[in-house]
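Student: As structure tokens, here come the structures.
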Structure P
Amino acid sequence: MSTTPEDLPAHALDRLATMQGGEKPLWTSDLSVNEFLLVRQAGFEPLGLVLGSSIYHVGYQFAGIRQNLEMTVLTQAMYHARELAMTRMEEEAESLHADGIIGVRLEVNRYEWGAGLAEFMAIGTAVRSLGESHRPAHGRPFTSDLSGQDFWALLKSGYKPVGLVMGNCVYHVAHQSLGQSLRTMGQNVEMTNFTQALYDARELAMDRMQTEASDLGAQGIVAVQLLERNHGWGSHVIEFFAVGTGVVEGNPDHRVPEPQLIYPLNG
């Protein structure tokens, strides 16, 4: 789903205009001081903190207590809501004429005033190259959850980010029957039902993340995280979320620098 600047809230448009206008535009950032300096040393300038939000009603799906199965309704809801937030964040970066967004965080918040409602938020720092454009082949600003330090190291090693890629799976893990519980009581034994359920769910999330990376033309994914979260659906329904940054080689002839010993000065 794509958005246009007109879809953004009026206050967001005002904030973006302030960061662009005047003789001395004011930028904002959630980069630490060290990250900011390394991003500048890598040849990029921060343009502003950009964000996207979507408050989404997550539907209901029934599963029998003896079933191991994916909750496809919930999987699709969680994925679509994150996509809405990501797209709006990217639109803010587009309005700032950014090459990309670094340090992206994807958060899910729930509020007492809405049962079944959740706010999905994407937030990061829009940056622009001081030299040649670093936009990927798809033409949109790249997204990445890499820190400023990791972004600097990636560029210095001859690689470029093309986009944040993700995959998810909401899965119902079957309950054990009373007979199964009694048969395993006091024994060292693998719980094959649980093992297979969690294995399958992680694999689905990983496979979907890899498909996104392939669609973007990425050669690999760095900084992959595999997260397990329960969003209030009950103890046997879990979301498995895989996320990382898809990358490509900037120059096939590049050489990765030799590692250097660094002494921290902050104790």
Structure Q
Amino acid sequence: MDIYICIKKLQELKILLSPSKNLHPKVAQKAKSLPQFLKWSEEIQKRLKKASPTELSKIHDISLKLAHLNYERNLNWSPETLQLKGTPALFTFSGDVYRGLDALSLTEEDLQYSEDKILIISGLYGLLRPFDAILPYRLEMGTALSVGSYSDLYEFWKNKLTKYFTGQNEDFIINLASKEYSESIDFKNLNIPVYECIFLDKVKQSYRPVNVLLKRARGRMARFIIKNRIRNPDELKFFDDEQYTFDPEISTEFSFVFKRDRTL
């Protein structure tokens, strides 16, 4: 009976992912919900709507052509439009992480499981569940954008996101988000173990992180967790997708390192 209780207790987890700048132009799947922090997204959008294309070009460090596109996106953004035209976050983002996760090939049962497990950290939306509606946008967490009395998006979101996790019942968090996004949460003030997965590829004679490959590996790890209904952090060590293997010698209690010997 005690063993059953222990296993039962370790079933609650959250998987953190970064969003991607790349978005699918057409998404067939329907959104099921609105983002939880929508009122704060509105505050950010009020600030963005005041920015001219020239200012947006500087804020995002993008071409004037892209700035005009995002200027129009900002002007057309509203909670009403989001509810009417928004598409689910998990299927809208199309970067390397999401190519690795490959949501389109997940079963209906997998997707139902992921709804309660995956949270995507967003500069505009704070936290997104897989089927939360989003509209096309560009706003990285590291963008130097002041909002009201907040000097940047980290200051804007940190207390809000940290407070969210302190009110949850998770037994552990698996952080697969990049440093840019995960720094928007004060993990040190959470009474929840946070596990990170590091992916290293062999480049010539040494192992190191390769940006494109580690992003895909994060997506593959998220898929592994979903497909295998992971209940215990130690089960992550069995991940062997695409020739990655767990290295116990350089891993730590909360940082799991996976290496791949394939030479690049």
Structure R
Amino acid sequence: MPDPAILRAKRLSKHFSGFAAVLDVDLDVAEGSIHALVGPNGAGKTTCFNLLSKFLVPTSGTVHFQNRDVTGLQPAEIARLGMVRSFQISATFPRMTLLDNVRVGLQRRSGLAHQFWMSRRALDRLNDRAMEYLDLVGLAGQADQPAANLPYGHKRALELATTLAMDPRLLLLDEPTQGLGHEDVEQVTELIRRVARGRTVLMVEHNMSVISRICDRVTVMQRGQVLAEGSYAEVSSNPEVIAAYIGEPEDEEIPA
């Protein structure tokens, strides 16, 4: 039978000058699920996320994506395999239009490799598909506007559209609602639910209200290790998880 886990980490560890930021983490992300990685400050979740997405090299352990060992690959290589991540800080091209931003993602997928010197006619064949992604995130009506004109919440939506243009099998979202107001949080939460159809999402997220509404499974980390895992209802009622969240503040995590 095929492995139901699209992403699997085994005994994943990362040490910084003898300090174990992540220690022997096992993680299975089921295909087609929305999976959250959570924990108090200093829990190691961001370091773990960077290990999974290959922005950090593990001290030990393995990462498998679609049953392939990707432990030694670079971020660009796993992106080409279908594992694509976003970042806490919105990453867009501010002087380019929304349409052109999404076409950048489509160029990579179509083999044009961001060839900005190509004729407009050659790139215009990507317009219909780019508009589909903008429509998916509710931005089709602003396609000709520079990205710099967007409010922050809409920039996060544009980043989602650009990421989706790379056709990921697994979408890694790093704090997708970070810095958003209540209304924007609601919009981005609904967007994640919408774009997750037919895809797998692994997200680091602090907003437990968001997690409770859209996540199928939650992994809770503390001091670099997995503390608990299960549905939101299971982990939110776990005494160890409750103690971790209301206990003494932990040291800030070592910057990745």
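Student: Given a computed value of 24 for relative contact order in percent (Cα under 8 Å, 6 or more apart), which structure among P, Q, R does it belong to? Present the calculation step by step, with values, prior to reporting the outcome.
Tutor: Numbers: P: 20; Q: 24; R: 29.
It traces back to Q.
Student: From P, Q, R, which structure was FRET efficiency 1/(1 + (r/R0)^6) of positions 59 and 107 (r between Cβ atoms, R0 = 41 Å, to 0.05) = 1.00 calculated on?
Tutor: P
Student: With distance in nm of label points 7 Å out along Cα→Cβ at positions 19 and 147 derived from the coordinates and found to be 1.0, which of P, Q, R does the value describe? Can you show the working numbers first?
Tutor: Numbers: P: 2.2; Q: 1.0; R: 3.3.
Considering all the candidates, the number was obtained from Q.
Coordinate-derived values only; no laboratory data. Note that the structure is a prediction, hence the values are computed from the model and not measured. Cβ atoms are built from the backbone, for glycine too; each structure is taken alone.
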